[in-house]
Structure 1
Amino acid sequence: MRQKTNRQSNKFLVALALMIGMSCSSSGLAQSWPVRQVTLIYPYAAGSGLDIAWRIIGQEAAKSLGRPVIVENRPGAGGKLGGESIVRAPKDGYTIGIFNSTVGIFLPVLDPGFRIEPIRDYQPIGLAFENYLVLLGNPAAPYKDFKGLIAYAKANPGKLNFGSSGSGTTGHVIIELVKLATGIDVAHIPFKGEAPMTTEVLSGQVQHAVGSTSAKQLVEAGKLLAIATTGPKRWSPYPVAPTFQELGMDEASLSSWQGLVAPTGVPAEATAKMNRALMVALQSPEVRKTMDDQGLVLLGGGAEEFTARIKSDLERMTKVARIASIKLD
């Protein structure tokens, strides 16, 4: 009888040990991020140079994480829809946002309907890069440079229009700053992304637009004019185009940075691992080549640097918006 009791006791102890082991194993798995695919929300349409760059960054980051990293496009309202979806994402680290100056700076300052506060609602992960922009024109215009554009606009008030990839974007802000500095009367035409905007400039329906490196081949083919760029020095994709600083337009010298954020409340393990994967990806030959091809400038940095950049840019943009009386269309 005693042997039977001992056998039953041993079986119970073995079963208990197995249950404890399984429990510890499950707990360890739950804490080991990531265990499945990570999605990066890109708040703009697919096909742009920046979209392509992020897809390559995702592929390289996946190598460090050991899990797939995909880019999901959620365009609309100049980045607003995608920005809001990042905040509403589950706080498990598997849905992360590709964050830029538009969603992080311009929309919070310029759009009263954008109820998101960047420092409160987003958890910075890391800065990736910044990109400059280019003022494009149609070669059929009766002028070929910035000086001629301004002279024509002043002689023909209200006849020119300028396109951007959406209200509240960096391109929109640059247009408003040019208007303020020169006193020209031109209309702003917001588009849902850069591709449809470029198409309208090519057709002549829109005379000018603020674009990115996506227009490089069109400029090289003579189908578009590169009139001015926004960087502190001449931009490699458009080496012939002067900078706004060269033209005496320091106000329009804006860059657009991009990085990764999570909704506030995501576990620190997830954001730390994602930052490391991002930093490794940015140094890979594939990403560096893509950045060079797209004219992107490497930044890098962790959550603290990113938070400081957001705060300083919010302060600057608030002042600029007040002086220029910039409003969303």
Structure 2
Amino acid sequence: MADVVTLGEAMLAVRAQGRLSLGAPLSASMAGAEANVAIGLARLDHDVTWVGVVGEDPPGDLIKRTLRGERVDTSRVRSVPEAPTGLMLVDLPPGLPPVVTYHRRDSAGARLSTLDVAPAPSARLWHLSGITPALSASAQDAVRAAIAAARAAGALVSFDVNYRSKLWSRADAAAALEPLARQADILIASEGELDLVAAGSDEGERVGSLLAGGVREVVIKRGRDGVEHHDVDGSTRSPAHPVNEVSSIGAGDAFTAGYLSGLLDDLPVAERLRRGVLCGALAVTGNGDWEQAPTRAELHLLTSGEADVRR
């Protein structure tokens, strides 16, 4: 049995070291929320399987090689000849926030279907996000099938809302995501995403609605203001960890990996949040979706105060 199964989309990320429109030097790597979480968990010594579809093309090969190199099980990855692997362009204009452009319509990732979930791999926890249901009707069906498979096997379900405005409107997202989110054990969202999955006039009412509906934990990411955890026993906050930020891309996925790692290790809530915060902080110290995700040994160095150069 794996510790975690993640299901979703992976793309080729092409990053410009400056303005793309001016022909800045480019670098290529893998990107994708659920795959980022898979790598983050694998680096923290958990057994992880990623389920997804890539094209029979060099970007698809890169994705599979990257995941295997990070000790993520790719035995459930399907390659298709009829659709290309999606593309993510990251423009990094100096002194300004990154600008992300996607080319993912009719991509291989959108071919994800219930066939990729059956027979379902066995795991303690399934991690899903709100990006996948936006890709296609068949991908949305795959998310529903994954939740059903997890429930049938007695596994936990983690769901990160991960709203992407370039994929769909808030109204369409809310209609699709609310019923999915309410089936989760752990619901993760940014401050501006809770209204997509819960009714209520304010954050407190929305959290209460989710907990009353069966969600066990609601975790709210607040960026530089840290994170907050809610369950039936109350609330717990954790401040952000101060770092020199290079790029915020991938921070949320790194936090999620750290938090879920703490959950799998049976840590108390405050320690789970702290592990997630540290992973998220390290993720923003460089460019890339997953490259700065820490190992368990690196987390220990960060928390032990051992700042000397290792020679």
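Every number here is computed from the coordinates shown, using simple stated rules; none is lab data. Bear in mind the structure is a predicted one, so any value in this text is a computation, not a measurement. Cβ atoms are built from the backbone, for glycine too; each structure is taken alone.
Set 1, 2, criterion relative contact order in percent (Cα under 8 Å, 6 or more apart): the highest-scoring structure is 1.
Could you figure out which one of 1, 2 the value -10000 for helix-only ellipticity at 222 nm (-39500 (n - 2.57) for each DSSP H run of 4 or more, over all residues; to 500) was computed from? All intermediate terms of the calculation are to be shown ahead of the outcome.
Numbers: 1: -14000; 2: -10000.
For helix-only ellipticity at 222 nm (-39500 (n - 2.57) for each DSSP H run of 4 or more, over all residues; to 500), the value -10000 is produced by structure 2.
Supply the structure label, taken from 1, 2, corresponding to log10 I(q)/I(0) by the Debye sum over Cα atoms at q = 0.08, 0.10, 0.12, 0.13 Å⁻¹ with the calculated value -0.42, -0.60, -0.81, -0.93. Going label by label, the one that fits is 1.
Which one of 1, 2 has FRET efficiency 1/(1 + (r/R0)^6) of positions 73 and 97 (r between Cβ atoms, R0 = 41 Å, to 0.05), as calculated from the coordinates, equal to 0.75? Can you show the working numbers first?
Numbers: 1: 1.00; 2: 0.75.
It must be structure 2, since only it matches.
Given a computed value of 10, 34, 36, 17, 3 for P(r) over Cα pairs in 10 Å bins from 0, in percent, for residues 49-208 alone, which structure among 1, 2 does it belong to? Mind showing how you got there, number by number?
Working: 1: 9, 33, 30, 18, 8, 1, 0; 2: 10, 34, 36, 17, 3.
Checking each candidate, the match is 2.
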